[in-house]
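A.B. asks: Dropping the structures in below, format is structure tokens.
We did not get these values from a lab; they are worked out from the coordinates using the rules stated. What you are looking at is a predicted structure, and each value in this text was computed from that prediction instead of being measured.
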Structure P
Amino acid sequence: MLILFGIFTVSCKTSKDFDSIKIKYIDSSVPPKYQRSYTFFATENSIRLTVDSYGNILNDTTITITKIQFNEIRQTVESSNLKIQKEKKNNGCTGGTAREIVLFKNNTKVFEGHTYFCGGTTYGNLSGDIESVFSKFKNLFDNFEQYLK
């Protein structure tokens with residue numbers, strides 16, 4: 001009797017399997033003079049930063065990045081252990097801040113999650129080290145705070 005053993009490769013989509021990423025920060029409801037929301041959109045060769053106050057664009061800047069820098073972004077996303085979890089609904093809290101992370105592969109969303117931080121509690125469907133992803137992007141812009149003016 002002849003028994004054949006096959007070798008099977010399991011292919012899993014990891015958080016590194018993306019070719020562009022959008023991350024968004026939505027500021028709390030404060031007077032327009034102080035409200036600053038921003039969006040980063042990165043591909044393998046650039047990052048676009050758009051800053052707005054209630055939809056009015058205050059800054060729109062694109063910087064060039066290397067493939068090495070984009071791979072560092074991928075590594076940061078992977079090590080941040082981002083996961084989609086059961087949605088934690090907002091209990092009526094208002095005035096907080098929101099964050100969104102969306103990963104794309106060939107212009108198709110492969111991952112999308114969001115959080116809303118209000119009254120000391122985090123709501124939404126995204127878990128993991130979200131701050132490390134935002135910090136990675138901010139650090140790629142010299143003196144990030146100047147873009148928020």
Structure Q
Amino acid sequence: MKKFKFRLQTLLDIREARERAVQYELAKIVSLQNIEREKQAELRRQIDAQKELFGDKLKQGRYSASEAILFERFIDVSLRAIGTAEDRIRSMEPQIQEVRSRLVEASRERRVVERLRERKRAQHAYEVNRELGKENDETNQRIFEMKKRVTA
């Protein structure tokens with residue numbers, strides 16, 4: 001019996017490639033979003049470090065008015081940068097949702113063809129087993145006839 005060959009394998013390959021492309025696109029956007037989140041985290045760490053540094057100077061009585069103004073400006077600029085990054089993160093959400101919905105659709109299309117392939121594979125296996133059964137029956141029938149002739 002010949003080997004199983006799925007006639008729509010090219011279609012399945014195309015759908016898998018399309019799904020991988022959408023996955024890549026989603027990963028790219030999420031990566032940009034994660035970069036913005038990391039920028040926010042870094043700014044928060046810097047704010048905390050500056051607060052601690054300024055607190056230490058305040059306790060020791062070594063701060064000046066100009067340092068206090070610089071500290072306030074740093075905090076203000078950093079908080080604005082954090083807010084801007086948050087706005088960029090939020091602005092990416094609709095795009096991410098759209099790409100996710102495309103990914104779900106691409107995945108669904110691929111699975112349809114995969115299910116068809118599995119059904120065809122099972123049908124092929126059934127046919128192969130049926131053919132083998134026929135061959136075994138014919139072989140057994142010949143053996144039986146030969147034994148019958150030999151004993152007769």
Structure R
Amino acid sequence: MQSIKSRLAHAPLVARLLVTLWFGAFIYLGANGIADAASIFINPAASTALLPIGVEAAQVRAVVLMLVNTVIALGSAATILGVWRRTPLRYGWVAVTLMYVVLGGYQIAAALIELGRPEFAVAGLAYMALAAAAWSFGRRITRNMAGQS
């Protein structure tokens with residue numbers, strides 16, 4: 001009986017650690033996306049050699065991707081901070097979810113409409129899966145924290 005009580009006493013700590021790991025991974029992915037988009041912005045010729053788009057379109061695409069990935073990284077950091085500090089910042093997961101939906105939708109639309117390469121739409125589906133994961137995990141943690149407050 002005592003071990004069950006001690007496990008339940010540490011459950012909020014385990015949940016916070018899981019949030020830190022999960023949304024820490026989103027920070028990493030966002031930072032990596034920013035770095036990739038920045039390299040495309042600086043040297044758009046490398047991107048235009050692979051994709052049938054012009055230099056200006058590659059730079060606009062890079063700026064959009066940098067902005068979206070910045071919101072993902074900042075929203076993830078806000079979620080982690082909010083969970084540990086028990087503040088409304090923990091709802092940063094909503095921005096992360098929305099930005100992954102935007103990113104996934106953009107990748108799918110660009111692959112099918114702009115590039116005419118359906119195999120590139122797989123990346124968009126991966127972003128949609130990340131959005132679903134952020135939504136599910138974010139809702140779960142905010143519900144759990146609401147019950148503890």
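A.B. asks: If P(r) over Cα pairs in 5 Å bins from 0, in percent, for residues 57-136 alone is calculated from each of P, Q, R, which structure is the one that comes out at 3, 12, 20, 21, 20, 13, 8, 3, 0?
C.D. replies: It traces back to P.
A.B. asks: Something else now. P, Q, R: which one has helix-only ellipticity at 222 nm (-39500 (n - 2.57) for each DSSP H run of 4 or more, over all residues; to 500), as calculated, at -4500?
C.D. replies: P
A.B. asks: Which one of P, Q, R has percent of Cα pairs over 29 Å apart, as calculated from the coordinates, equal to 24?
C.D. replies: It must be structure P, since only it matches.
A.B. asks: Compare relative contact order in percent (Cα under 8 Å, 6 or more apart) across structures P, Q, R and report the one with the greatest value.
C.D. replies: For this comparison of relative contact order in percent (Cα under 8 Å, 6 or more apart), the top structure is Q.
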